[in-house]
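Novice: Structures follow.
Every number here is computed from the coordinates shown, using simple stated rules; none is lab data. What you are looking at is a predicted structure, and each value in this text was computed from that prediction instead of being measured. Cβ atoms are built from the backbone, for glycine too; each structure is taken alone.
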Structure P
Amino acid sequence: MAFVEIDGVKLETAVLPGDPGKPWMVFLHEGLGCISLWKEYPEKLARRAGCRALIYSRRGYGRSDALAGRREPGFMHDEALQVLPKLLAHFSIERPVLVGHSDGASIALIYAARHANNVAGLALMAPHVFVEAISQQSIARIAEVYERDDLRKRLARHHTHVDDAFLGWARIWLDPRFRTWSLGAECQALQAPLLLIQGEDDEYGTLAQLDAIAEATTVSVTRMVLPKCGHAPHREQEGPVLDAMSRFVAGLATRPATGA
């Protein structure tokens, strides 16, 4: 583990070794995630693919610095367009494979839409490209029990600023201003190949999210829908997801670089 300072904010980072001739993988965590909550998945995937990998905890998560205030509806755009480019530049990472989960998948998609010539591929699990009622209903339910059961205590094992991690996420997703949030334009701008993975029983989103991406983009889309799987495919069905992602990364070597 190491800390990198971006615009005066310390971010928790971890780097995994790999073949310098292969693209980097950059892991972007979910709305309640961080480096430690990825557990061993990044290491397993990076080893399988032979790639170097960067994992980091966004501001307010893990051991990274606290939030400066409440999140605004454009928080994912801010992360994708202000923080992530500087973090990649710090590590001299060019044309990575972005591996995103949930909010992290949406951040990856936003970055790829704006930096089409600097992304080799997108491996996205449970991405959000518009706000569904099921997402807000599930978040509202978990927010009701955050203080009453042991969720806060369990999350505090992973997040120094646990209220920033949970309340920062829940409050913005439940904010009425966030209901019109959409990545329709970003989906149309994508140029990198896509691997889209979602569980059939995802409690935070439906397959309409994958449909919206596939219908909007003209790039190659590989789709994987997992039965008996919820919001975290890499934890709930690790083996099939590892297989799919490692095949996807191997296949990128046969594709030409995208143009800008």
Structure Q
Amino acid sequence: MRWVVFNQKGGVGKSTIVCNLAAISSRRGRRTLVVDLDPQGNSSQYLLGREAAADAEPHLGTFFEESLGLGLFRRGLRDMVHPTSIPNLDVLPSSPMLEVIHGKLEARHKIMKLRDALNDLEEYDMVYLDTPPAFGFYTLSALIAADHCLIPFDCDEFSRQALYALLENLQEVKEDHNPGLEVAGIVVNQFQARANLPGQLVAELEAEGLPILRPFISTSVKVRESHHAACPLVIMDPSHKLSREFEALYQGLEKGAKPRKAQKKALARS
């Protein structure tokens, strides 16, 4: 099953959500892969540490570079995967190279390469794709490859306005490229329960019929501490309030999501 976490706005917690859900998945015995498509490499650093992420070779940039025929030879995506310190959890690390070759990939229409390569990685039960804060080549590649999409929402008016355009983009991807893509829901992140505005915005979105997921993910300095420690919060402090919220979110998603094979059967009948 493949999950993409996508928002065109930066700073909404995509990498935090990806890595903590992936850590929960791996801790439950599922072979799990994180694919970091953001040239900033936040998920790579969160799971490997800053220095190890910077030194990781080969990486996702290598895969895309070789798909352009620019490398000495072509390797499979499996050769780019790196283990993390967490059992059952691997990462396909990002690289600044992704920014350099972005235009060439668009011009050469390599948009299906990631999906096709992931189809060959049958050993993974769960794949989580982290995306850059832009609706470009790498985000579209992830949306085409994914089964389910999670949308982080950080409870301000600018995020709300961007949300409507984002949902339109997702519908276009579904119609034109990936009819099996489902919006699993909106993850309310960095939620401040004592403030009036976040609750009001969420209530208005729910009244509009948008798929708001429960529980909300609270705000806490502990998340930044887990970033600094290069260890997902659910591993670093399993009893923390946010860790319990991530666990509950994971359980809800697991109950509501169709397995990949079931999705294919449903599409075949439609």
Structure R
Amino acid sequence: MNSSNPRQLHLLELVRQQGTASVEHLAERLGVTLQTVRRDVQRLADAGLLARFHGGVRVPGSTTENIAHPQRATLHAEGKARIARAVAARVPADCSLMLNIGTTAEAIARALLQHRGLRVITNNLHVAHILVDNPQCEVIVAGGSVRARDRAVVGEATIDFLRQFKVDIALLGCSGIEADATGATVRDFDLREVKVAQAILAQGREVWLAADASKFHRPAMVALAPLARIDRLFTDAPPPAPFPELLEAAQVHCVIAGEHHDTETAPP
């Protein structure tokens, strides 16, 4: 599945809001045929974003394990590419940044291949492999234990290494953004990943979060940071309720990466 169209994102949002939903209910809410809903549900289930049961669908049960890296690399690829272009358009020349793990970070690295005077510190070997082809970019790779499944560098040695630096932009991805009693929380699945991401966040003069629209209302076990800790959020579709109000309350600058132009919402 290369990307989700707006109808499929809406379907996903409806199921996440309710936990479960029948095919008939979804067809009525979306104003489409049962056949269309079944086709959309099948695509989303194949991507691991929904779980099917007789007559309906539910959100996947696990909040402890993310989708495998090769599968994530193809999910929402078009949206991630738009996000990457929007981020790259706002990264100035001659600046320093940290990039963490994730397929969105890898898309951003590809969008930065023409930038000049960059210094990039990363714990993502995929990002390092991409950006080393930019002769105007110095790439610094964090030390630590390399995780085979996604080429992430993690562990206490990684955190100690990152703490030596202060960068202009700490650029993070995540697995989910959930509304909660505190407002909203940026979340991920793996505690070791989160500890490294928190170290990156702490070393940035500005903190940018890149998250496609499927991340809203997506549950994940480990809290990375409150939404208010983010300066800019880059996404590919208007955030669903209640996130517009939560972003405003948290004073987060939101950039919605469109196909032809971006939309920006500045904090009050």
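Novice: State the single structure among P, Q, R that was used to calculate Cα extents along the principal axes in Å, giving 55, 40, 37.
Specialist: R
Novice: If Cα extents along the principal axes in Å, for residues 128-191 alone is computed to be 31, 22, 20, which of P, Q, R is the source?
Specialist: Q
Novice: Where does the value 1.61 come from, among P, Q, R, when Cα Rg over 2.2 N^0.38 Å, for residues 104-151 alone is the thing being computed?
Specialist: P
Novice: I've got another one for you. One of P, Q, R was used to calculate distance in nm of label points 7 Å out along Cα→Cβ at positions 32 and 144, giving 2.8; which?
Specialist: Checking each candidate, the match is Q.
Novice: Given that relative contact order in percent (Cα under 8 Å, 6 or more apart), derived from a single structure, equals 25, which label among P, Q, R identifies that structure? Provide the component values of the computation, followed by the final result.
Specialist: Numbers: P: 20; Q: 25; R: 15.
Corresponding structure: Q.
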